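J.: Each in structure tokens, the structures are laid out below.
Values quoted throughout were computed directly from the atomic coordinates according to the rules given, and no laboratory measurement underlies them. On a predicted model such as this, the values are computed, not experimentally measured, just so you know. Cβ atoms are built from the backbone, for glycine too; each structure is taken alone.
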Structure P
């Protein structure tokens, strides 16, 4: 009984980390912060509805943000003393306050284009987000997916090449999703039928895809780039009226098809996993395949199709890299995003919504590095690049706690 009570004890990690970070913000962004006023731009110049920019003193913002963070830490401490967890929404608000203080410190004396930063962060996070969704689909069914990197790279290559040759972006997207699903089928067959070590199979698939795409890029794409590797990007789609809403409109309702697809896939996957019988069966297969088999669920078939469909979703993330952003395929252009997506799966506790928010953090880190170098060249870019990853580590240690994967993950199941 004592062990159970000990396991259920919340602890004081969250309030301690919150209090420490609040003190850091007060001291370094407030008392020792940079002088100057910061204008937080809510509207863009071309927006129909114009909202005045919000001016605030940079150091004052740091002090106010730090005090709010300390107040949140105090509330979290009270919750911990009652053996209650800090609500996730409160942790999200806490992080948002800290990010606001960081933006104000970077842009002291200048302005912060909120729509540009948030919108670009969303676009850059889409490949990671969709790769993570593919990973969740696979791992919730019990198959470890290390091959997300290869799936993203395959999708990026096929989307660029097929779109260039056919002149049709939709064919490119279909090709990206189809070929990535075929790659996932290989993982599924080896993991389910031959009971192979899933991590080794995933690593081999990644190396295979990198080798093939590098060879084709050097021998084919680079020799005839104009015809086979110059697809351009998807058109920006504006949803009438909704796209005119200040800040929210440009971010959520004025984007490319791949971004809209990600915004639909994430809540849809959450609903299927946690609100439907199909999702319950998938989670049962991932948690206890023997029990699922006993009640008549076909474990092998369920795992096979969820791994395959997860690969298709990751392939769409690869398409977002080329025709959804850069406009062409580059050598090893996934650049480790698949492994970041795998980390996002764990950070998000195999939950689509939490994983999507974690992916946004990495997308924010990319645009923050670029924007900070333009607005404040004196600040070392290494520091700016480091911040989101440090925040991620802190989040894992202080807020996320111990991530428990599905109990049947990576454990081969053989009927009978």
Structure Q
């Protein structure tokens, strides 16, 4: 949580952290200044001191709303620096140095943000040349701000719940479209025509638009073989067919850089085959077992191992057995969620150091995939670890597999 940042910095021997935001939004910058705030610039965070924000004058009202100490580019002499250097790289290094001088910062400084990596490599090299008393610190794993953002306070979770509610309405709309249509042969049709993947996608987007949500990474509505390849988005022209699995993975966010939610369900129009029913039941069991066993302080990788044990016991190959596996269980169990759709903690195996902590907000999303047989099943819920050690499932979307058309 944000209140942990100062302690984390002192533990890592950092004098300050510089967080950059240009045209590309930095989730850490938004985390510090407030999500959905229209700002670009530089935040300097110092343990025990008020944060300092370098901002553009045209964004002065948004800057003032942060409550930070402020300095705008004009007052800091940005244009003069640019004219003297004739080079944005060197001028940017000078600007950062001027801010550090103003704040009397020396020693180890962490740099974070989203920017052109190569460009800022040279900016930071020039900064080191200007002032040998400044050391650009190497971040650890997990990163300082990754770790702070990996736990959420109740206010953040309240915001996430509003996004979850819109997802619930989107799934309800999908189910109502299927229930209101009829099968002509094996394909689904209603008074508007054939019910396609594209039609479902448009309906989902309409609901999100009305809720003030966006889909920066799109969504997944995939049927048949596409459902068997986890990140296939699906073909908009496909008409829904009886008996085919439809994996629907929705991960919208508040517009202008707010919080995400992430939920997946697998549906089938009409009757499902025994094989599909068995896969769905096993994946649902994996979700239930994981949620029932959750405990604060445990490594995320433990739960991935448990699911691999379950699937392997039922004859399915897993990524634990072979990282090249393309059929069976082919991915990690889950991930944190917040101002990015994928945050810490991770629920994966191998060298994953992440722990489930009080305040962790994360997905549980096992799946089984057999594209060669036109089959794929994934179920995904979002779980919150309360500070009293209890866990809450924030996802209130039915698990039903079979949806009967009219």
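J.: Of the structures labelled P, Q, one was used to calculate relative contact order in percent (Cα under 8 Å, 6 or more apart), giving 25. Name it.
T.: Working: P: 25; Q: 16.
Answer for the origin of the read-out: P.
J.: Looking at FRET efficiency 1/(1 + (r/R0)^6) of positions 96 and 368 (r between Cβ atoms, R0 = 41 Å, to 0.05), point out which structure of P, Q has the largest value. Write down the numbers at each step before the final one.
T.: On the way: P: 1.00; Q: 0.25.
Biggest value here belongs to P.
J.: Out of P, Q, which structure matches -21500 when helix-only ellipticity at 222 nm (-39500 (n - 2.57) for each DSSP H run of 4 or more, over all residues; to 500) is calculated? Please report the intermediate quantities before stating the final value.
T.: Values: P: -21500; Q: -10500.
The read-out comes from structure P.
J.: Comparing structures P, Q by distance in nm of label points 7 Å out along Cα→Cβ at positions 208 and 280, which one has the largest value?
T.: On the way: P: 3.7; Q: 2.4.
Going through P, Q one by one, distance in nm of label points 7 Å out along Cα→Cβ at positions 208 and 280 peaks for structure P.
J.: When FRET efficiency 1/(1 + (r/R0)^6) of positions 136 and 312 (r between Cβ atoms, R0 = 30 Å, to 0.05) is calculated for each of the structures P, Q, which structure yields the highest value?
T.: Details: P: 1.00; Q: 0.10.
Structure P comes out on top.
J.: Quick check: 22.9, 71 is what I get for Rg and Dmax of the Cα atoms in Å, calculated from one of P, Q. Which structure matches? Walk me through the intermediate numbers first.
T.: Numbers: P: 22.9, 71; Q: 24.2, 75.
Derived from P, not from the others.
J.: Comparing structures P, Q by FRET efficiency 1/(1 + (r/R0)^6) of positions 192 and 288 (r between Cβ atoms, R0 = 25 Å, to 0.05), which one has the largest value?
T.: Working: P: 0.90; Q: 0.10.
Evaluating FRET efficiency 1/(1 + (r/R0)^6) of positions 192 and 288 (r between Cβ atoms, R0 = 25 Å, to 0.05) on every structure, the highest lands on P.
J.: Identify the structure, out of P, Q, from whose coordinates distance in nm of label points 7 Å out along Cα→Cβ at positions 120 and 360 was calculated to give 1.8. Working shown, then result.
T.: On the way: P: 1.8; Q: 2.8.
For distance in nm of label points 7 Å out along Cα→Cβ at positions 120 and 360, the value 1.8 is produced by structure P.
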